[in-house]
Structure 1
Amino acid sequence: EVVADFSNMPHLNTRIERWELLEEGGNYDRWHYGVITYESMVGGWLLGLNENHGQVMVEPLAPPNHYYHQEVYTTHSLHGLLIVKNYGKTHFRRSNRDGQEGTLVQQEVFSDCPLLFHYLCVFEINSGRQEFYKNLANWFS
């Protein structure tokens with residue numbers, strides 16, 4: 001539920017400087033929303049903000065134990081000179097490993113970043129994911 005409610009995202013991804021919820025809908029079986037976020041990026045003072053236009057879908061597969069989160073973002077970087085499509089699929093499952101209860105997160109992320117900017121895109125994606133999961137763990141601690 002924390003991840004499904006986009007109003008929590010600026011707390012989980014502190015690189016989000018501002019955001020706009022464009023539309024939302026659905027019911028308890030599946031809900032979705034459209035959003036625009038403006039995020040700082042590496043060298044943001046020089047390279048500007050990433051402007052991300054996203055469609056997010058959340059589906060409880062076996063609530064409260066298993067949720068599916070899918071997102072597609074079109075990211076405008078380098079003052080609009082670079083446009084990249086990013087895709088993410090994440091499963092959140094309650095888990096019990098070695099007697100320790102927790103949440104198992106399985107995520108698949110990919111993008112159509114041009115080869116010339118591959119390392120920048122990989123760095124941006126990985127640093128954003130690390131920040132997100134660190135803050136998500138802190139949310140529950």
Structure 2
Amino acid sequence: ILIKSIPEALAKTSKVCSSVNVGSTRCGINMDAVREMGEIIKETAEYTKGTKGFGCAKLVVFCNAVEDNPFMAGAFHGVGEADKVISVGVSGPGVVQRALEKVKGESFDVVSETIKKTAFKITRMGQLVAQEASQRLGVPFGIVD
């Protein structure tokens with residue numbers, strides 16, 4: 001019942017996110033859960049089609065979910081995480097898209113190198129922001145994802 005409520009919950013709320021862990025190395029992958037989550041993702045896209053399927057951006061399906069994950073949409077604060085920590089999650093699809101537009105028609109090597117360099121720059125900026133925030137706030141620096 002809980003999993004089946006995900007699409008509607010994500011469509012009707014702006015701050016709720018959802019994550020489901022469908023497998024682990026020890027127990028294997030629950031293929032029934034994978035199939036069900038495929039349907040849930042499709043339903044979420046349909047429920048949120050008015051926002052270009054934004055509900056799907058608030059839904060994460062994990063396998064081998066980590067103990068501590070500070071990043072939305074699948075964030076949870078486990079026992080291994082400090083009481084306070086600065087972690088930064090970066091997202092750069094728009095930046096990558098613009099970089100790729102500049103090399104349209106180029107060889108695969110050029111495209112690959114462009115993606116690699118752009119991803120590095122985005123991640124480096126996230127690291128610099130996190131380090132500065134950590135220093136100013138006196139809070140330990142966590143990770144950049």
Structure 3
Amino acid sequence: MKRKVYDLIKHPLFSGSMVMLVGSNAVSFLNYLYHLVMVRLLAPPSYGELVALFSLIGLLGILSSSLNLVVIKFVSAAKSNPEIRGIVSWLNSKIFIFSLAVFLLITFLSPIISSFLKIENNLLIILIALPSLLGLASLLYKSVLQGLL
């Protein structure tokens with residue numbers, strides 16, 4: 001019996017799953033503590049703005065997740081290194097243009113977005129759009145590495 005338990009613990013699927021399970025629970029607990037502290041420190045309208053900004057970040061994360069899957073699909077379907085290089089160079093320009101368009105769209109629509117979300121400062125919306133520009137542009141290389149696995 002001890003041998004079976006030992007073999008189970010040493011199995012890569014089990015150990016990898018445990019790392020993910022413990023890690024995600026630890027992050028969830030830290031997220032809980034963060035929000036507990038922020039509720040105490042901020043006034044209700046300010047906390048509402050914070051939660052609205054986190055929601056906007058989550059919506060922008062949907063873009064990167066979907067692009068991530070597309071890049072992984074194309075790279076994993078490629079047969080040779082020159083084909084992968086061609087895909088990467090083509091996607092590099094397209095993703096940069098797309099991320100720049102998303103950044104400019106959010107920047108120009110920041111007054112409308114901030115009034116809809118009841119956020120007093122438009123600069124907060126622009127400060128969220130700036131990392132999305134860099135995040136979408138850097139997504140390509142991470143996705144290429146995942147596609148090569």
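Just so you know, all these numbers are worked out from the coordinates, no wet-lab data involved. None of these values were measured; they are calculated from a predicted model. Cβ atoms are built from the backbone, for glycine too; each structure is taken alone.
If you rank structures 1, 2, 3 by relative contact order in percent (Cα under 8 Å, 6 or more apart), which sits at the top with the largest value?
That would be structure 3.
Of the structures labelled 1, 2, 3, which one yields -14500 when helix-only ellipticity at 222 nm (-39500 (n - 2.57) for each DSSP H run of 4 or more, over all residues; to 500) is computed from its coordinates?
2
If mean projected area of the Cα convex hull in nm² comes out at 12.8 when worked out from the coordinates, which of 1, 2, 3 was used?
Comparing all candidates, it corresponds to 3.
Out of 1, 2, 3, which one gives 1.04 for Rg/Rh (Cα atoms, Kirkwood Rh), for residues 20-99 alone as computed from the coordinates?
The read-out was computed on structure 2.
Going by mean count of other Cβ atoms within 10 Å over residues 12-19, which of structures 1, 2, 3 comes out largest?
1
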